[in-house]
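The following blocks contain the structures, represented as structure tokens.
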Structure I
Amino acid sequence: MTTDPLTWLELFRWYDMDEHFAYAGFTPITSPQDHDEDMWLLQRRHTPRFGQPLLLGEKDLHLGERWEIPTTSGALLLLQADFRLRTVGSLRDVCFKNYPPEMMVEYQNGLKKNYRLVWRNAASGFVVSDLPTDPSQMTSLWREGVGSPVKAITLYANEKRFKSVVPIRWLKVPFIH
């Protein structure tokens, strides 16, 4: 959901999972190990699932600093993280590459997972309040608006290449139902 967050949000805003889709023997193209639940047929909605995002707050988050996710009922929370390169990182970006920042997610159920971020896209805003950890939770997010609730996040990056302070903004995305 952080690879192309704006596209994902528009799909989530305007499409539902088709509950009547039957696989009828179709095999996923990617690999024989894939499961049918990894594929969904989407159907265009007549009305959007949620309204325009509303700014709730902003702050500077230090790399390695834990940030508790604010609770929002009946809404998802988007995080916009504006990672910035230091001079060394900018030079490396032109000549080679920078290894991407990571985000450690602490779920409300106690699970902790690390995710690699597409840092240039993170400034667009990505869902941070309910991050599914498997296909069934993704289905739940699309059908009921709840994936796997997140308690807190921590951002990590190479501080020689990225500035140690990341300006963040969080926005509420209210469901219309």
Structure II
Amino acid sequence: MDAAVSPLFAPAGIEGVMGYIGGPRATRVWTVSDWLRFSHLRQFPIYVPDLNADPVTQAEEAVSKAKKLGWAAFMPEPERRVIVFDTEALTGRAWYAAAAAHVAASGFVAADYGSLSVVLGNAAELVIAADWIGGSALPPVPAGQTIGGLQWEPNVAFGGTMVDYSVFTPALFARGGVGARHG
């Protein structure tokens, strides 16, 4: 699940959470306390970039924020930690390639989250696609890209906030951090 405003606990059956660590377009950033509530779950940090700003500077900030919260760089494969870039309905193939390359050089793996109708336009190797019709009309996935996650149900009222539900492949799921975060 993911949520702009972290619920006080996870819905039943949830094994992982995506939460916001920052970025120029982030409307809210999860606090350390927000992350600590989910120490027993796989955790996936989301950075909300501005595709009109420098991709390397933003990738550096995303990596710095992930490290500050306790995600380790250069984990052995196949568990190298992921940093999710929330590009929503924006495309910028060159921007994403530069940001993802810097994230990789810094010891993490980049994933691009966005609407299925546009996210494949960024040519990300790893994609988390929002497709609220449940994948009934998945387009062909171009060579070199993998849909590792699918957000299939948005804006579900839970615990005083709204959460979105997603499913991940085992390979993407293994890239989430587990354990206490620190400031």
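Values quoted throughout were computed directly from the atomic coordinates according to the rules given, and no laboratory measurement underlies them. Everything numeric here is computed off the predicted structure, so don't read it as measured data. Cβ atoms are built from the backbone, for glycine too; each structure is taken alone.
The value 3.0 for distance in nm of label points 7 Å out along Cα→Cβ at positions 56 and 168 was derived from one model only; which of I, II is it? Only one of I, II returns 3.0 for distance in nm of label points 7 Å out along Cα→Cβ at positions 56 and 168, namely II. Calculating distance in nm of label points 7 Å out along Cα→Cβ at positions 48 and 72 for structures I, II picks out II as the one with the greatest value. Kindly point out which one of I, II the value 0.70 was derived from, the read-out being FRET efficiency 1/(1 + (r/R0)^6) of positions 88 and 112 (r between Cβ atoms, R0 = 35 Å, to 0.05). Structure I accounts for this read-out. Among candidates I, II, the computation of FRET efficiency 1/(1 + (r/R0)^6) of positions 8 and 120 (r between Cβ atoms, R0 = 41 Å, to 0.05) that gave 1.00 used structure I. Suppose you compute relative contact order in percent (Cα under 8 Å, 6 or more apart) for every structure in I, II: which one lands on 24? Answer by label: II.
Upon calculation of P(r) over Cα pairs in 10 Å bins from 0, in percent from the atomic coordinates, which of the structures I, II produces 9, 33, 32, 19, 6, 0? This value belongs to structure I.
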